[in-house]
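Colleague: Once you scroll down, you'll see the structures, which are given as structure tokens.
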Structure I
Amino acid sequence: MLPPGRETHHEGLEVSLLIVGLILFLGVHSVRIVAEPWRRATIAHIGEGAWKGVYSLLSAAGLALIVFGYAQARTEPVALWDPPLAMRHLASLLTLAAFVLLAAAYVPGNQIRSRLHHPMVLGVKSWALAHLLANGTLADLLLFGGFLLWAVADFRAARARDRADGTVYLAGHAGRTAVALALGVAGWAVFAFWAHAALFGVRPFG
């Protein structure tokens, strides 16, 4: 058994790694929010390939730190509050919406994307809010709270860019909307009843 001071230091390191990962990952993904002119100038200067390479490398490093830091922090969680059972049911509905929005981001010509314009970011927002409501540890607050704040800011910035660029979204088709809905529901069912437990050891309905 480690002395109390060593345990506190160990837990602090895990949280620190999670925070550094979030800053790195979300920071890279926030360039378009806070520095779009600089981003365009940099791409013009170094080339799109080099930009994507640096972007991907930093994103991968941040994601690795997030996964490792969060996984380690879960072994000795710091409880902040105890969410009521009803929050799990609400989280399930929000996660279902997140999967549908994710599918809508990739199925071309659907009405969901036509009306919402940026379903991927809204899906992240719904996913983060769901997990923030259903979990009450410090690591959960940092992880899902960070992604929620980022998604809110990114959606606003994306809508502002659409207005500035005069972006027009074509009307969607009912058939393709049905495909997006079906894929989203199927993906949610697989994840909720099998993959979530296999990957994270937690059964949403268990």
Structure II
Amino acid sequence: MINILIHGLGQTNKSWDKVKEILNQDAINVETPNLFELAKNYQLEYENLYRVFADYCNSFKKKINLVGLSLGGILAIDYAIEYPEKINSIIICGTPYEIPKKLFKLQNFIFKFMPKRTFENMGISKENFIRLTNSMAELNIKEKISKVKCSTLVICGENDNANLESAKQLNENIKNSKLTVIENAGHEINIDAPEKFAELIKEFFRKN
């Protein structure tokens, strides 16, 4: 089995370092791709990012477990729907049920005034980052979420107020799913509560 951890929009693959370290101690090997590195030769819109991510997953011959945070969760959902034969299970964390378009527009307005180096530290240009978030504003997750058939764990930090209700809706609309809320954690669970997150991943992998 191949285990892939997918970082969020404002993160890099390094955001998984602590979780990866804990999993490795239990002989659970994981892949942590840098999404922006995978898509560096493309105009960065969501569809292009998804396609290079899907190609990356398809390069593995074995079945896959996907663990995705936020943007990573959306990618995991789309891959599980398009390639059900490749997926063993998915864990989606801090993932929206419905894209908050007004929030995205506000964030993009703020991004325009942020220094370029903020984005370059993530391995992405400011222009590409804003292009990606603009393209994500049109995604329709809730209309396709019921098509996810694999075993699914929905996780949310108790302080991630923007996504708590989304987590419940995802759980309600994915037939074979379970919901877990992590105490004292915000949106970036892999950074806020890596030990608890890693334990949940290990437990879920063992059962699936």
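Just so it is clear, none of the values below were taken in a lab; they were calculated from the coordinates. Bear in mind the structure is a predicted one, so any value in this text is a computation, not a measurement. Cβ atoms are built from the backbone, for glycine too; each structure is taken alone.
Colleague: Quick check for you: by distance in nm of label points 7 Å out along Cα→Cβ at positions 124 and 172, which of I, II is greatest?
Modeller: Top value of distance in nm of label points 7 Å out along Cα→Cβ at positions 124 and 172 goes to structure II.
Colleague: Figure out for me which of the structures I, II the number 1.6 belongs to, where distance in nm of label points 7 Å out along Cα→Cβ at positions 44 and 188 was derived from the coordinates.
Modeller: II
Colleague: If distance in nm of label points 7 Å out along Cα→Cβ at positions 84 and 116 computes to 4.7, which of I, II did it come from?
Modeller: II
Colleague: Can you say which of I, II returns 2.5 when distance in nm of label points 7 Å out along Cα→Cβ at positions 92 and 180 is computed?
Modeller: Structure of origin is I.
Colleague: Please compute distance in nm of label points 7 Å out along Cα→Cβ at positions 60 and 76 for structures I, II and give me the label with the greatest value.
Modeller: Evaluating distance in nm of label points 7 Å out along Cα→Cβ at positions 60 and 76 on every structure, the highest lands on I.
Colleague: Of the structures labelled I, II, which one yields 10.5 when mean projected area of the Cα convex hull in nm² is computed from its coordinates?
Modeller: Only structure II yields this read-out.
Colleague: Something else now. To which of I, II does the computed value -26000 (helix-only ellipticity at 222 nm (-39500 (n - 2.57) for each DSSP H run of 4 or more, over all residues; to 500)) belong?
Modeller: I
Colleague: Quick check on the output: 1.28 is Cα Rg over 2.2 N^0.38 Å, for residues 108-163 alone, derived from one of I, II. Which one produced it?
Modeller: Computing Cα Rg over 2.2 N^0.38 Å, for residues 108-163 alone on every structure in I, II gives 1.28 only for I.
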